[in-house]
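Values in this text are rule-based calculations from the coordinates and carry no lab data. Everything numeric here is computed off the predicted structure, so don't read it as measured data. Cβ atoms are built from the backbone, for glycine too; each structure is taken alone.
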Structure I
Amino acid sequence: MTAPVKTEVKICGITSADAIDAAVSAGAVYGGLVFHPNSPRNVGFEQARVLADQMRGRLRIVALIADMDDARIGNLVETVRPDFLQLHGSESARRAAYIRGKFGVPVIKALPVSEAADLAAAAEYEDAVDMLMFDARPPKGAERGGGHGQAFDWKILGGKSFTKPWFLAGGLSPDNVARAIELSGAKQVDVSSGVESAPGVKDAARIRDFIVAAKNPHHLSKQNA
């Protein structure tokens, strides 16, 4: 039998204590809080502070922001005390490096991907951030950068190497994450809508099934072949 792979999972868009408990129990490493008014997973700073306090020491706290100004970032960092800031907007490499330096919080930069050529953008950010995230490019006219449940061709990441650790995101679910890991070589995966029973409502069984699949992708992908 193939030994389980040590894939690290991020459950993004957490809005409740129950979702935190489910993520911890299932073996997630990261918990994401979304600060985007157009997202069904959006949380205010005070709600986020309570959730972050429930995560602290159990999950690595990731605050997802998009083109947020310095004043709000400062308020967020002081109130929520996240372990990472995930930049999910149009932030340039220069802006990402500035945020990382000014606020003293490690930065993850999400890059939109629809084809192999999009991966070239990673080179601009590798010196500016701590980790990368390759996420499916949002639909045309979308009001937010992620959480749409769309995927891209995972094979384009196969065999690629980057100087910083990276997450695979976009359209992942308990049914396809094993195959996604097989094709892309991802060692970290991010999921939001794929483990929900309704927009913004995390489902404990789906979280568990997702993490089981992510941690043993070779076995499960062969079963589903």
Structure II
Amino acid sequence: MSEHQHRQEITRLGKLLHEKGCIAATDGNISVRLDDYTVLATPTCMSKGMMTTEDLVKVDLNGRKVSGFREVSSEIAMHLMIYRMRPEICGIVHAHPPTATGFAAAGMGLEQALVSEIVLALGKVPLASYGTPGTQELLDALEPLVKGHDAILMANHGVVTYAEDLLTAYMHMETVEHFAKIALVTHQLGRQQILSEENVSKLMVLRQKFQATMKASMKKV
């Protein structure tokens, strides 16, 4: 994709996040890795549902603004850490979907194997301990979980998802919120029927095959 296409996709997905209630006011942020040196990101203090392509900012891997007339989000460091730790990642979404963020605010991860499709898509969604947004404290809380997961709940904060392309990172966010709603229903019913370790192992094998197929498909595009 060209930079212009990335700009269009970020603004389109920002509107979707806003319309679906995953963000409110100026919450959340989105970024795309353009190349080995540059990241395109949403600006601070602006509704992600009301952006134009010109509102986005470009930063280097140290978080310094390269271009753009708006200011860089203080949470860009979280994105840059994920890009450094996961070289294959090219898209990141941070949002506050209400149900998933409710679990995060309750100090509860989404790691139970309740639904086969969720295991296939994400495996587990762990909970990172609380860290003040935009600080090293948050990075330290996330760091141990980044390599082993594609979605993380942040205690008393929200959710971050990432993938090899931005659309998949966005879909991970939808999946996390969908899973949280299902998990909440099981809590309301007072019963959870967890998949057995044997069934989870089978699903994880299928997940690896699915991921390999997705990577092969992306290379052909």
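Can you tell which of I, II yields 2.2 when distance in nm of label points 7 Å out along Cα→Cβ at positions 55 and 199 is derived from it? Source structure: I.
Of the structures labelled I, II, which one yields -15000 when helix-only ellipticity at 222 nm (-39500 (n - 2.57) for each DSSP H run of 4 or more, over all residues; to 500) is computed from its coordinates? Please report the intermediate quantities before stating the final value.
Details: I: -9500; II: -15000.
Checking each candidate, the match is II.
To test your reading of the models, identify which of I, II gives 2.2 for distance in nm of label points 7 Å out along Cα→Cβ at positions 175 and 207 when calculated. Walk me through the numbers before you get to the answer.
Numbers: I: 2.2; II: 0.8.
It was calculated from structure I.
Determine which structure produced the value 18 for relative contact order in percent (Cα under 8 Å, 6 or more apart), calculated from the coordinates; the candidates are I, II.
On the way: I: 22; II: 18.
Considering all the candidates, the number was obtained from II.
Computed over structures I, II, mean count of other Cβ atoms within 10 Å over residues 31-38 reaches its largest value in I.
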